[in-house]
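K.L.:
Next up: the structures, one after another.
Bear in mind these aren't lab numbers, they're just calculated from the coordinates by the rules spelled out. Given the structure is predicted, the values throughout are model-derived calculations rather than measurements. Cβ atoms are built from the backbone, for glycine too; each structure is taken alone.
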Structure 1
Amino acid sequence: MADLWRTVSERHVELLNALGQHIEISLIALVLAVIIAIPLAVWVQTHPKVAAVLLQVTGVLQTIPSLALLGLLIPFVGIGTVPAIIALVVYALLPIFQNTYIGLQDIDPSYEEAADAFGMSRLRKLFKVELPIALPVILSGVRTAMVLIIGTATLAALIGAGGLGTFILLGIDRNDASLTLMGALAAALLAIVFSWLLNLLQKVNWKLSVSVVGIVLLGFAGTQVYNWATAPKETITIAGKLGSEPDILISMYKELIQKADPDVKVTLKPNFGQTSFLYNALRTDKINIYPEFSGTVLESLTKPTAAQQKQVAAGKNNYPLAQQLLAKQGLRYLKPMAYNNTYALVVKASFAKRYQLKTISDLAKIAPSIRAGFDLEFIDRQDGYKGIKQKYGLQFKVDSMDPSLRYQALDRGQINLTDGYTTDAQLRQYHLVALKDDKGLFPIYRGAPLMRNSFAKHHPHLVTALNKLANHITEKQMQDMNYAVSVRREKAATVAHRYLVRHGLLKEAR
């Protein structure tokens, strides 16, 4: 509990920002779901067959896994709040539509007859009789949808939409239970508060309820307009993949950019997600810069010919080819850092000693007893598990797991082999050994800022600033910085600033 309070105290500003993002996404999704579902439910009152179909459709939509739905939306609407809101609206439709339909269907026929006897029009009867009577049931559906939205909105952090899910992902990635608990508790409390408010509105006059909701929405809209009007002339968005290392790198980018141009606002989106999310976000102008590695460029983002692949066989400098192929896509790949953050197969030091394991080839003698835990991206890559099967002739019993959990599983003995990177702090933290890639499967992974060519042309001074990192940072230095963030729980920005100052890349203000 003491750790939780300390974390809340240290990160209260970040928590408030994430809370605001979470509320914004949730309210927009709820309003859109209400606007769609309630009129639709009113219309189908006289079309029972259509109502049955729509109930089935909304029910099926709610069964689609949220991550799958987000992934399906990315090619069409990009990354960020838009796909998150669309997904949340999809999940909220069923309870609102179903409760509105049932609430209107269950109205006592005598009330309908009385309204008809008074000569009320269809529209007047709806607003004066039917909706007021069905309102408690409708609001119950809205309340259910609100709780569902707030809970599901934590996944918005996976595609750069922010919210309280950021802390949950960060806590899992860094094995920090207090961060995860802070995000989860904040989301739960938010759901309780909104549920209570909607329950309160259910007990008062429906006109007053609508007025209160309208005032809240107008206030929210006014705040958004004010923020838009007072925003700085230019905002540069820098995103990073999951993990402490991308978090450190984007913090360095931010400091270097702000030093070069103090007038721009730099927004960081850490723990943005997998490579495909970031790449699509960059191509669709949702973000401006993110750190990428040459091996990933050639394996996942471009299609080198067979001849080009032979030229950059494992162990050879593949950065020039990566830069060349990205240029054809209208992207600028800046100068790379010194370290090679390549893949590695990792085991516990005690396990390596027991079976005399030094190279990946040594695993052949115990392959049947190996239980591996790899992340999904590694399993599906030619320079990952596919390549291990082809080049080394090795096959293991493999469990797929989130990258942030695999080292913990290895430490607890739930698996005895996993994939990692040569700069991972966990190698030091858990006393692990990276087996030598004796057949040269893994290519070189040199990292550098990636941006659109148009952005680079309009910001040559920022390109110059970011190129200061070229040929800096060794593998040991990166591993030490990762250790400081992941294990010692220092802030990534603090670690990044310390490195820049110590190595003369940034002058500390006096």
Structure 2
Amino acid sequence: MTAPSLRAQLFRRKPVATLVDEAGHDAGHGEGLARRMGPIQLASLGIGATIGTGIFFVLSTAVPEAGPAVVLSFALAAVTAALTALCYAELASTIPVAGSSYSYAYATLGEVVAYGVGWCLALEYGVSAAAVSVGWSEYVNQLLDDTIGVRLPEVLSAAPGAGGAVNLPAIVLVTLCAVLLIGGVRESARANVTMVVVKIAVLLFFVAVAFSAFDAGNFTPFAPMGVAGVSVAASSIFFSFIGLDAVSTAGEEVRDPRRTLPLAIVGALVVVTVVYLLVAVSAVGAQPASRFEGQEAGLAVILEDVTGATWPAVVLAAGAVVSIFSVTLVVMYGQTRILFAMSRDGMIPSLFGRVDHRRRTPVRGTIAVAVFVGLLAGLVPLDFLIDLTSMGTLVAFTVVSIGVMVLRRVAPDLPRGFRVPGYPVVPVLSIAFCIYLIAGLSGITFALFALWLAIAAVVYATYARTHSTLRRTTTELAGSDTPGPS
């Protein structure tokens, strides 16, 4: 047999049947991840990864852009997220394995594309976990100050370049999350469910208090900046919905995944959207739009104004601390599962794919992720990297939507637990919205992202291409254009 061409090597696809069989084989022999999560725990992963710092701050920038019509901006952002969520739901029900959009790209668009997506996800999850940990440190300091009048010295609560020597609370948070994840997926999922209940309760507490001071006059004029203002605000609000894709990283740890994964993705989106809209409507109703601009800890300020007391700020700060803990936990979980899938395919060293026989979790990979995220959170000011998180996320979202259409064309008979309604309009719209948001990112973000992909290309050429498990298969499979079950 002749050796496959370079193009065939770069775009070799992993059959869906192989992906699914590997997951089932590992679990059946006690060598892989354990299927222990149900629909509530899985939906809580999506909610936990999504409702984080965004909703506590976004109104101070979004209301000045859109006015009271910010409620429409939330709805528009939710529609954008829903388009992608529906695409995720179809692929997750068709390919119920770990790895999220990395695995989906491997089955539909080929190895080199999947590898690039894997690096995008590493960027999304790794950098965002570190950035969120830094935000947690700030809230912890605020909570300590509000409750016992003590603040950690700046030298121990800020990174070099941000006025300190090390961000110790951020490192503590990453360590605690790693301990939970090493303990087992069931324990981590239960802890996350508890934190999700707390964060939703805190936000509903805000909604109840804010509605007690509701003034319909605050909605006039409704859209002072017109449609353009609504669109601009929707772009910034969209990133409050990032995190729903974390559900799909748990494909190998869910009972009845073809049914549970779509339910959890759609369920998490519905809960997040309802909570966000309630917060937006109640906040605008309780405070004139002109007062939002530049308002720090805006939700706490609104509660303080409504009640005339300071204790609501303490409640909001405590809720934020719990909320951000949950986000960090789920994001680190997603990172370890994506690296697990890449390691199993030979794309990265086997360290990340080794599963502890007793805990049934990738212990060494989790420790490696914790060290990486902890170093970033503790030692690096991350403000300039935030847009990179958005870039990585939007690229991954785009690939998922393309993957739905490719898989429908080349493997129409695959069993699907969920089908995107309104196909092909929904995935096409999802791609269009993602490209629109990508185009709005800064030039420096594009330059840094190009550098990141250049590093990925070097690592792929020098390691992943020759260590790929598909390289050891037959020439026919390596050069196949059909990703369906074989």
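K.L.:
Once mean count of other Cβ atoms within 10 Å over residues 62-69 is calculated for all of 1, 2, which comes out largest?
P.N.:
On the way: 1: 12.9; 2: 24.1.
By mean count of other Cβ atoms within 10 Å over residues 62-69, the leading structure of 1, 2 is 2.
K.L.:
Work out the source of 15 here, i.e. which of 1, 2 gives that when relative contact order in percent (Cα under 8 Å, 6 or more apart) is computed. Could the numbers behind the result be given before it?
P.N.:
Working: 1: 15; 2: 34.
Here the read-out was taken from 1.
K.L.:
Using the calculated result -18000 for helix-only ellipticity at 222 nm (-39500 (n - 2.57) for each DSSP H run of 4 or more, over all residues; to 500), pick out the matching structure from 1, 2.
P.N.:
Working: 1: -18000; 2: -21500.
Structure of origin is 1.
K.L.:
A value of 0.75 was computed for FRET efficiency 1/(1 + (r/R0)^6) of positions 118 and 254 (r between Cβ atoms, R0 = 25 Å, to 0.05); which of 1, 2 is the source structure?
P.N.:
Numbers: 1: 0.00; 2: 0.75.
It was calculated from structure 2.
K.L.:
Okay, next question. A value of 2.7 was derived for distance in nm of label points 7 Å out along Cα→Cβ at positions 54 and 414; which structure in 1, 2 was it taken from? Write down the numbers at each step before the final one.
P.N.:
Details: 1: 4.4; 2: 2.7.
Value 2.7 for distance in nm of label points 7 Å out along Cα→Cβ at positions 54 and 414 corresponds to 2 out of 1, 2.
K.L.:
On distance in nm of label points 7 Å out along Cα→Cβ at positions 310 and 358, which of the structures labelled 1, 2 is highest?
P.N.:
Numbers: 1: 3.3; 2: 4.8.
Max of distance in nm of label points 7 Å out along Cα→Cβ at positions 310 and 358: 2.
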